[in-house]
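Here, each number is a calculation from the coordinates, and none is a lab measurement. A quick note: this is a predicted structure, and the numbers were derived from the prediction, not measured. Cβ atoms are built from the backbone, for glycine too; each structure is taken alone.
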Structure P
């Protein structure tokens, strides 16, 4: 009787944990709030694929990042109307955003600016971007009432939040780094400078290896041999979990999924990923 009772407790405990995990992964949990000291949450708002019903896929990327101290938008997708539709469908309150980050100056990452500006109308919100962004885009940000901030070097933008140095050329890019209990997390838009190089340089800047990498890896034109080598680089660099999406390419996404198994984090519009905050 005691053995059966223990079995039941263990069985139902595991079942509850699985249900909770699925709920969080698909965005069924409650969103992290500023002041919530326990979690960091990322919600994919724009992507080539969908993770839930009622949202629209499109080429581009945008992700809402909620920490106990900041709520920020990383990139804005290609089209303002699609971003708006997905935000509404997911029940996301973008008016809480107090920081915007643009990874690089390509339309599939900056195209939703008008919707973002309309949502944040009347608020003094900083918009971080690589130093190489054109004067025309900077002017556009100013005209919609937001404050552009150009980034050249590795910089802290909040507790447990950093922006990488501007990397690459001719397409220059920055990434977002978040402290989690699982280790540093790197979020990228397209990784035009080279995803492994961005992981490596981010680790140098932080003084510890990046443990989680999410976003576009820009590997869609590589053959299987080159993709396998890139996966090997990730493992050598100490990356424990990854979520490849957008411009990574289907072949490369499958390769990372096979290599990382449970450590592969599926993306797509509506995906919510929650991590414990670093202590």
Structure Q
């Protein structure tokens, strides 16, 4: 069996576009759907700015795995202290925002393992975006109850923490308290959508949900916030994590994963919330 040449590289301004060749596989947009393609292109612009800003201010916050010279998987991460929407961030802690290995020909060939081991090695020796060694890493596999990614992390020494998984490196794990979400009175007659610019699908999610809402209730008020630019809006609502995007419709948090896996189920949930 041909395994292929495997190489891991930090994201740089030279190979930046390769990361989009990986993430484009997350969700298929029909060729004729110009609106959705425009949303995705805008989401790419938003994420491109986030990646370049992180590169110039802190250093690489993503790694790409190449198999036979082709980009096939990614891992995105950053210091928790870099995240403005995290209240009381833990020092010297790396948060893994996304791990994605979508190509069947690159699965079960050590590609994702190479990414994690490369990151763990730098966390021990000193990570450029952190400015030194890491105490521990945290992540929240998506979907949260999905066995595949959870089991993958377990194989690499991650354990269950408080609302997250963690991997100790140079220090002991310290849980971070995240209160349960409580609907805010001012949110009960509107929709609030929070999206993460570290994922190009976050912008897509936000404005696609707006489109779905306006088709059903044109007068329903909607507010959209980038959680890095408007962190206070995220912190006011005490959600644990926004990987791509989350919608709160009349005080009800929409299920995260079904927007991508079962659009009809998401629409039914949305219609119930709008009543």
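Quick check on the output: 0.95 is Rg/Rh (Cα atoms, Kirkwood Rh), for residues 69-188 alone, derived from one of P, Q. Which one produced it? So the calculation was done on P.
Using the calculated result 2.1 for distance in nm of label points 7 Å out along Cα→Cβ at positions 93 and 205, pick out the matching structure from P, Q. Clearly, the read-out refers to Q.
Among candidates P, Q, the computation of Rg and Dmax of the Cα atoms in Å that gave 18.8, 60 used structure Q. Have a look at P, Q and say which one yields 0.45 for FRET efficiency 1/(1 + (r/R0)^6) of positions 181 and 253 (r between Cβ atoms, R0 = 25 Å, to 0.05), as calculated. The correct label is P.
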